[in-house]
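Below: a set of structures, written as structure tokens.
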Structure P
């Protein structure tokens, strides 16, 4: 069979198209808040006045985040002249490519049934709309998909996948500090690779070196600030001063985290019961068979290690960070259906067994698509006044912008974009008519709380 007709490549292509569609076709319904517009504006300034940004947004801990989100946004800003919809499509392509790569990897290593069911979740799961937000969780799914795919391929492929595994957590932490919790999952994948440590030493060192080089601009920025932001993050994420207080806080965070697995960033979704049933079912089916199937064990350990790291760093109540663990849950759901197919067809003839497997897998995919479709529909109908489409309409109308100064605005540097409700309209005006957004912000005294002057602002 020719390579162009390889069924696994056809599957990967189909998954890519479907995943890209659910992450881009409703771009006008994407939430568009000051966080998104400020990151875009930083990228637009970097493109217009070529410079490598050395810091990102101010987090809710009142500390600067690394510049990774601005960096990864900048190429799409350059391509589209700053138009948010182009960035949304760019993020969709990155996520869809990683998902398709994981689908191809799982199908090749563990079987088509598991890959297809897993891909259905990845296509319509509660993380799909997040891709359109231009926010730090927007690339969670693609990142974790790539991480797990690299772990699977390391087991029987090139040892250089180890470099990818160790580089991903540190590089994603440049987008958001939560990326550091992925190091625990990375260690699990390295240990499960069954490769000798001497074989992996060079790739691991190469991955760590790449990560360190990428962090240099932000580390220089922090050195000039006397590491103030790192101290704020460490203090803000662990406010208890006694050991008993820390243990009590993490115990409650553990309960919260477990209860909120499989949910969207803010609430339970229609897919949550299917996600939890599939994940638990994969464990129970493996126990019934008395066989520790790697198709269930590997994602389960990735989930357990990452969740433990999240709780240990006192981030257990962060529902946005909990969305990191949706892909391993999806893989476990695929494992449950694959195991169920094997169990149901074990004593049937080849033709009947094949038909039964197709029927079970098709029913599972249909249920996932139906429930996920309802979730996507709810997303489309939610909060129309906070969407990109609404903001574009206001910006094009050219009316006055009501600006509400955010408390974090004064923490930004003098030449950073304005930050607060209404600034997203100015950004869109700046994209359409360069200089107009900045002039409107200046007239509204949006920079009044900034320390120092900015000689490059126009």
Structure Q
């Protein structure tokens, strides 16, 4: 075989081409035209721009200087020698157990608590014992030959016998406890559980017997609330032809004009014990929103709506008393009215204040199940409990938990997410009993990037 050697000139030309092509490929790779296994700006750059300490909590402000999202997963407190003293964790602020509509709560940083700063509760009584601080049980006594007021584990019992004509026996609040004097005082919620029992009733026919279970509200004080005009009332009231008991909303104006809205009817029958639960919300001038359950407080309200009347409009311009009464026309034997409870509170919403942006507010029941969850868009969050109230009533026995971050995001990503070029507030709890001194706070991302700052504590 004949073999021809490559000439020196050709070899030099080939070498030059190889060098030029290699150089061009390298240039294209550097400027990004050829795909690589990692992005050009993959290196994370973070910086701690400041730290604020408030009580048991430290706020660390971390800026992401890079071009991609970072996740801060760990925060450490070290001494001057760089030795880790503590790993700092996300705090959780927790409230007490009894929550009322109208409450205002605030985050307190000194002890990681959510504390009530304004109570929504006006009054709450199950009438297991006399409560002279709230109720006068001797004042409401009109035209009675025999009467009694007593308390037991089932609630208030009002027993009365007429001395000819209608008579009244009951309680009145010792002062005007509800302020309905102007729209700024709204809303106010009243819930009351009334029952006509068949105690000493022939054939147990409480529905067809001439006595009534009533709650009146009025700014006037009379031994017979019927004459304390104007007034508004919720009643289980006897009506004749045919004999029956109606659940009513009733008002009587200052000039004596009666207006009635009937919500439910129990007709005369053996062994009847009419019972009604009235939930009344006053949140507009001259109007009441009502929810009513007959016989037991289960499921959706049987009837709901709104109602206004002349007497109601006149009542809602003042501070008012509450009366709980038996109104009766009984001349042979005693009859009994049963009030299981009454409660009044300042609305269906609660407010949580002193929050940071994007903080999580969870409201749980006593078993820890989350009922409401909100992400704060500013320093406060308002939660409407109306649906819970309709299903379960008040108070809500549970807790308010405040988590100083978006908890869903934190749990999903395993830390605090910081978008490119943004600053994120990282809130951690400081260890109890931390001695005054100089420390270093160090934050570390999930990819291992670190930033630190020296602080003075105490």
Structure R
């Protein structure tokens, strides 16, 4: 509680300075969300898709909340400071960390600075430096609510037309910093991001290339090349969206030998507005790895992205299947991460009134490579079906900035999750959740 009061006092002090100093302009936006969840067949670590003989899987029911404040301090027309402070971040009720003597603990949902950076409109272009946002690009597919310590630069050249460029560098690990784990001066993890954007009234497109140089593990060195294009095209009430990624990496081991990565993933979506109805048909692909024992890694879906939630269960943030938001993706080790996926989903929203919107979705999912030599729970003649998911939901706007949502999801679980061929122990899953969100 002391840390919460200290944070609020610090924000108040900054606001007080802003009211007395004509050079400063201070504003705060943000949101607060209270959520309740019920997961059928769960064990506190995502859903449980297999049922042991003579055992009925239990269920989970819990409350959570998130409170994010996004202060912005404008110093002048060229410089501003911006950040995001979270006083709770998917914090489970009853497990809060507010003893005041354990330090900032982001993992426990405690008070912490999620982002903090300076924006400088330099003569050469816009610059962000500090703990900047990362993990968002193109569609929400593969996007994460991420941040990185680094520098982002939008050159002013080409900035007035449809073409724009972007350059960024970030450091994941510093091997010779004041808090370094070791003293190896080259034991760093750095990445370099280069993008070209093209945007008009109907076209939003970009391609980025990311080079990673990871020497943070002193017994190996990894170089990664990632190419990630996207295209969003809109005409009238209709749209087409595509995003793809190709990741290649080589890891040289000091003990000898090399491991390689060659993985791919993609999203294709089409949809439109038909009066009060908006509908979309989406296809999600992630390559799987048929052999976990060789030196070639081909699985692309460590996570579909914490921000990508078109389905309540397969990509739901609390499920631990394809999404890695609250639970780690495939947290039960069923092999989905190695197997990849093919998912076809039909989704629709119907606007009943200015305040009430109804939602529905149906999706069929299967593995890309259902059998992995040496993979998690893999066996011969394994079925490739993840199952069929059904969703219904509703959102009601109580006030202009206060919305209540209720979600129901059912996964008719496929035989991919049987513990052995013809075992028949794959368990169907239901989830119920409701969410109250206030924006300010």
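Which of P, Q, R yields 23.4, 74 for Rg and Dmax of the Cα atoms in Å, as computed?
Values: P: 23.1, 79; Q: 36.0, 145; R: 23.4, 74.
Attributed to the structure labelled R.
Looking just at distance in nm of label points 7 Å out along Cα→Cβ at positions 49 and 137, which of the labels P, Q, R belongs to the structure with the highest value? It would help to have the intermediate numbers written out before the result.
Values: P: 3.4; Q: 6.4; R: 2.8.
Top value of distance in nm of label points 7 Å out along Cα→Cβ at positions 49 and 137 goes to structure Q.
I have 20 for relative contact order in percent (Cα under 8 Å, 6 or more apart), calculated from one of the structures P, Q, R. Which structure is it? All intermediate terms of the calculation are to be shown ahead of the outcome.
Details: P: 20; Q: 23; R: 12.
This value belongs to structure P.
A short reminder: the numbers here are calculations on the coordinates, not readings from a lab. Nothing here was measured: the structure is a model prediction, and the numbers come from that model. Cβ atoms are built from the backbone, for glycine too; each structure is taken alone.
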